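*Asks:* The data blocks that follow each hold one structure.
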Structure P
Amino acid sequence: MNKILKSALAATTLIALSALGGTAYAATATSNLAVSASVTANCTIDASGGLAFGAYDPVVTNASTDLTGSGTINTTCTNGAAATITLGQGANADTGSTDAAPVRRMLSGASDYLSYQLYSDSGRTTVWGNTAGTGAAVTGTGAAVSTTVYGSVAAGQNVASGSYSDTVVATVTF
């Protein structure tokens with residue numbers, strides 16, 4: 001073989017062996033990377049829309065007919081979270097009022113009261129209280145969920161004219 005051909009063959013062989021030699025001796029090792037996160041239940045509540053009954057007429061319209069109204073409470077809870085919305089007794093609760101059986105009143109001036117009640121059902125038969133058993137259940141969807149509050153001002157109340165109001169604390173427990 002001629003010298004040039006021997007050199008070319010030797011160079012080609014050396015290049016091929018170098019390429020193979022690099023991969024032939026390469027090694028790998030693996031390990032699993034654990035990835036985790038936790039999601040805790042969380043809720044927010046917004047009752048700022050309120051419940052406005054409108055005009056109560058104790059002489060004609062509401063002498064024998066209750067004045068009714070409704071409002072909305074919006075809760076936003078973690079998807080799947082179980083929650084309960086409760087409503088407090090109000091700032092002007094009457095004697096004998098309890099969290100389980102609230103006796104709510106609106107106040108006008110210093111001493112004029114107009115009794116009312118809040119319910120969790122449209123038939124206005126289930127009083128909405130401030131205990132787990134008298135609250136309204138809601139399941140989180142991750143988006144705002146609207147829950148209706150139904151109210152009634154009892155007919156036949158002999159009250160003075162004026163603007164009556166109350167403040168009821170709405171709470172979501174999750």
Structure Q
Amino acid sequence: MKRALTKTDKIAIPVIIALSVLIPIVVLILMNLPERYNLLGTESGTFPLFHAVLNGSTAVLLLMGYFFMKIKEYKLHRNVMITAFLLSSIFLVSYVISKISNEPVHYGGEGMLKYVYFFILITHIALSAIIIPLVLFTMYRGLTAEYEKHKKIARWTFPIWLYVAITGVLVYVFMFPYY
């Protein structure tokens with residue numbers, strides 16, 4: 001038997017869907033701006049290091065959250081996962097600002113490394129778009145105490161989110177010589 005949508009679901013689900021569509025579109029538009037506006041007056045290399053730190057920290061928090069869930073420390077799990085979500089949100093805002101502020105930097109590697117880099121980059125970008133609704137729905141189901149639904153979606157969210165966080169750091173490592 002299907003459960004009827006709650007009053008909260010009727011608001012949250014359309015908001016999650018709207019954000020999941022709008023965020024990737026806005027990022028895509030900003031990446032293709034004909035002109036840049038350096039909003040914070042920063043050097044182009046400033047943002048990538050900050051983004052790598054945020055992604056690396058998010059990966060560590062995700063692993064901690066998984067560990068806390070496995071040992072049934074659910075309050076610690078919740079707090080660590082909320083912190084991972086906040087770091088990812090800060091990353092997203094910073095990433096948007098960086099795309100407005102700085103010209104794109106192109107990868108200059110050659111040979112096999114070029115193919116490895118582009119595989120990592122393409123999967124990172126594709127999964128970055130997919131992770132938005134997964135994280136939002138997982139957070140929503142956890143915070144509304146719908147733990148069975150939370151567990152079902154978290155099984156998909158965790159490995160994809162972890163992959164995106166780790167590959168975000170790897171993209172920085174590959175691009176470091178070109179910033």
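Laboratory data are not the source of any read-out in this text; all were calculated from the coordinates shown. Keep in mind the model is a prediction, meaning the values are calculated, not measured.
*Asks:* Identify the structure, out of P, Q, from whose coordinates Cα Rg over 2.2 N^0.38 Å, for residues 66-113 alone was calculated to give 1.57.
*Replies:* On the way: P: 1.57; Q: 1.87.
Value 1.57 for Cα Rg over 2.2 N^0.38 Å, for residues 66-113 alone corresponds to P out of P, Q.
*Asks:* Using the calculated result 3, 11, 12, 11, 9, 9, 7, 7, 6, 4, 4, 3, 3, 3, 2, 2, 1, 1, 1, 0 for P(r) over Cα pairs in 5 Å bins from 0, in percent, for residues 26-89 alone, pick out the matching structure from P, Q.
*Replies:* Numbers: P: 3, 11, 12, 11, 9, 9, 7, 7, 6, 4, 4, 3, 3, 3, 2, 2, 1, 1, 1, 0; Q: 4, 16, 17, 17, 14, 10, 9, 7, 4, 1, 0.
It must be structure P, since only it matches.
*Asks:* Between structures P, Q, where is Rg/Rh (Cα atoms, Kirkwood Rh) highest? Walk me through the numbers before you get to the answer.
*Replies:* Working: P: 1.73; Q: 1.01.
Comparing P, Q by Rg/Rh (Cα atoms, Kirkwood Rh), the maximum is at P.
*Asks:* Consider the structures P, Q: one of them gives 32 for relative contact order in percent (Cα under 8 Å, 6 or more apart) as calculated from the coordinates. Say which.
*Replies:* Value 32 for relative contact order in percent (Cα under 8 Å, 6 or more apart) corresponds to Q out of P, Q.
*Asks:* Taking -4500 as the value of helix-only ellipticity at 222 nm (-39500 (n - 2.57) for each DSSP H run of 4 or more, over all residues; to 500) derived from one of the structures shown (P, Q), identify that structure. Walk me through the numbers on the way to the answer.
*Replies:* Values: P: -4500; Q: -28000.
Computed on structure P.
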